[in-house]
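Pasting the structures here.
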Structure 1
Amino acid sequence: MNPRVSIVILNYNGVKYLQEFLPSVVSTVYDNLEIVVADNGSNDDSISFLQSNYPNVTLITNPTNEGFAGGYNWALKKVQADYYVLLNSDVAVDPNWISPMVALLEENKSIGACQPKLLSQRNPIYFEYAGAAGGWIDSLGYPFSRGRIFDILETDHGQYDTSEPIFWASGAAIMIRSHLFHELGGFDTDFFAHQEEIDLCWRMQISGYQLYACPTAKVFHVGAGTLPRGGRKVFLNFRNNLIMLAKNLPLSELLWKLPFRFLLDAISAWKGLLSGDGDFFRAIVNAHFGFIWYILKGKLKRTKSPKAMVSLDGVYSGSVVFQYFIKNKKHFNKIVHQHVRN
């Protein structure tokens, strides 16, 4: 029998997404599959909808919303499987998307997790923002993807159809070895939401595992596109990115990269303010103070034995900010070239 796979969808007031996208998920072709909806304190009709329409879908309920990180940590303690697939509620899937990922992880035990190709549900010729064809990171900690640099989404014409190492797999659709998720302590709940999957993947590489893109598996994600400029999402992205660097960088890199990142963030904030976007400016300022307060409270959990970034897969040794804004390179292959480490 094939390994046991549990697709776990974390839901918070997403009944409209469950109505639209759960039919494709339950049509997944795989012979040892459980589908779980973990409700994260919803107060809409999600639970009654599932109970009435999908009695064969396992439903577990959390009375409070603990965010993406806390919600999945809570839910996955209750799920028994060889592999977890964490799937956003706003994702439609190809019926045969599970088997290629299982085959990849069964063939190579050094791969801890993988992601399918993420395409736009609204316009499937384009990659989708949340992970495209696999996540990378630059030397200063800015994440980007094969097929997505900042807010530029490439069209998919097979240019990233190779299965190869990446730095991070998208939390919108990631398959991970269940034992590894728990051994690494799951997501960092201090993140609440945004970039917790990058932090987990970073810790996974430090522990000796690889992350892979599996483009023969395809899903179609609605997502949010570029993040709204300002507000809590921008705050969490900037704050959490700094926390992630402070956790996982060797001290020799952290001591100069962190101040440099503060400077680049400040430039971005002032650029926003001068263009009339006060919310964006305030969100970054609050993120910096939030990060400092996080450190002063002694909450930082340094990863044991961090490794130099250049020793990890999916790391661009230059600056994606410089390449994008100064050299006007908008596509992954124009920036990275043949940068994959052998």
Structure 2
Amino acid sequence: MADRAAVLDREETPDASSPPRTGPWATPLGLLKAARPRQWVKNVLVIAAPAAAGELFSRHALLQVALTFCLFTAAAAAVYLINDARDAEADRAHPTKCRRPVAAGQVPVPLAYAAGALLAVLAPAAAAVLCTPLTAALLAAYVVMQFAYCVSLKHVLVVDLAVVTTGFLMRAMIGGVALDIPLSRWFLITTGFGALFMVSAKRYSEAVQMTEAAQAATAAGRTERLGATRALLTSYTTGYLRFVWQLAAGVAVLAYCLWAMESGGTEGTGLLPWRQLSVVAFVLAILRYAVFADRGTAGEPEDVVLRDRALALIGLVWLAMYGFAVADW
């Protein structure tokens, strides 16, 4: 139980175990750390739409997707910096979040606000100049939505799930938008509900771990303190969160099946119907991920995939099948 309780803080503060640095590079390194480099892997989703459409292999497409990845990373960093500046006072009272660069004083609060605001303005502005206007608009909408989440939406039941899910969906959309690739409705539904599945599974796991930690603390005669984000979890029941991730998983599977079958009419010159066969790998991946959700150990999606070899292998098989389908082998 103690190990599960520790996961809650570790997922929110992946670098919390490192003490604040000192010296001339302390502030720049603190800003980099506050930008959450470990979370940047999520922005790899920008390649989803171009890869699904088979439009990722030209030099122009690769450069545009790389640029979009960097701009989205800058926008996400802006949100992290301003969120940490807003929560600095509360984080200082937290046993592990107090080591965050802003809360620990490694990065002054005004500097975090200034750096976050600068990135929030520069990312959409650069997208307007270097990418398409729609890319800039989508990036600006992401920044506004995430700031609203930091200020108030993260305290609103269900809306908090929707906002986090939409953030993942925007990541998946923006690569296609940047390259003017039409986005399939089934691609959007699969991505959206797949994201909701992972987000709600993570929340469910947090709720289970928090309940067990509270029970352990009560048995030991201690009182557990909860931050604002964790306090919201007490408003959800584990039964409700289980219902959400199960519903999302079902819709994601159905949408993916329809997407694969819809594409079947335009393919067939390859050795095998790879896109349709990829449904098997996709369903197996959902079922395997659900094992961790059911146990209450589904944390950050990238951690779940990387720590489970079977799930990683299934993901590679799915990726190979889909790649064969796009290449029409």
Structure 3
Amino acid sequence: MSELDHFYVPTLNAVWNVLEKFSVDPGPIFENFGLYEKDLQDSNKRCHAYIEIALWHHAQNIIKEPCIGLNAGRDTWHPSQLGTLGYAWLASSTLERAFHRLSRFQHLVTNAYEVELDKTETLYQVSIRYSKQNPAFQARSESIISTLLCMSRMNFGNSLQVQAVSFVHTAPDNTEKYLRVFNCQPEFSASADSISFSMEDIRKKLPSANHIFAEMMDQSIIKALNKLERDNIVSQVKSVVLEQLSCGKVTEEDIAGLLNMSKRKLQLKLADENVRFKSLLDDIRSNMAKEYLNEQSLCLSEIAFLLGFSEVSSFSRAFKRWTGVSPGQYKKAKTDPL
């Protein structure tokens, strides 16, 4: 399976549910592509991304109603459809953190598109950027954007309001269904499929938040991603480093040993990727430090421990070297109102 063609099969529940909603038996259609209903509950099952495209095209051709993709997320989405990423999403402290996780770990679901995040003082925009091999088309675009809304409301509640929504495809003859789903007038023929929320809502603390469980899911996701990229030495090193951070076993010798190779062999493999171990370790620690500092419930001593530092002072010096500011300054900047 090549780099840009995998798709997480449980996510195809969206197509299955839409077919059933319009009284079409999904079984024979999925079987034509070598998939069965039991596969939709298999957390280890993947298929080529062209199968997802073909299923949506097939559904669109069979169901002679416009805007069928808008039915994909409504009352049918469940966290299991994204595997561990779905449960990490549900446990996120804010929607901003949830979308950050989705963008960071999207490749666990598919490499056919990327989730991009942009924000202003008042708006938070989530955009989908498709690969050249898998361009946008109406049913799938509708499905992704309506599912993002359903996922967000599962965390936030039904009071969450969409501020703006856009689609790459041209406007259909009747946009009434879009207005019912999003409660705002969509932009069509746009540069990207996107959905926007207010910054106030996106940063609101969520009742389902559980940062410990979310971090556990993150570690599980990282391991799964490493399996997908098992031939990539950088991914392997990242995965092992993340597992060992809180144990403090993050020297080059330790990581090489855990990868069943000598320190010299590890250095050569990383050099082939133009990467140095120390720089990679600093990048991992810096990124994780920012993640942990965004969790207001974690104190500096806990974060230092989670990153493998024996003292808060050592962590503080390292963080200032990475970012130019102290952990306290970084945390204050994140919590101060815009």
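Assign the value 20.8, 68, calculated as Rg and Dmax of the Cα atoms in Å, to the correct structure from 1, 2, 3. Considering all the candidates, the number was obtained from 2. In this comparison of 1, 2, 3, the computed figure -24000 for helix-only ellipticity at 222 nm (-39500 (n - 2.57) for each DSSP H run of 4 or more, over all residues; to 500) is attributed to 2.
Thinking of 1, 2, 3, which structure, once Rg/Rh (Cα atoms, Kirkwood Rh), for residues 259-298 alone is computed, gives back 1.22? For Rg/Rh (Cα atoms, Kirkwood Rh), for residues 259-298 alone, the value 1.22 is produced by structure 2.
Bear in mind that the values in this text are calculations on the coordinates, not laboratory data. Fair warning: this is a prediction, and the values are worked out from it, not measured in the lab.
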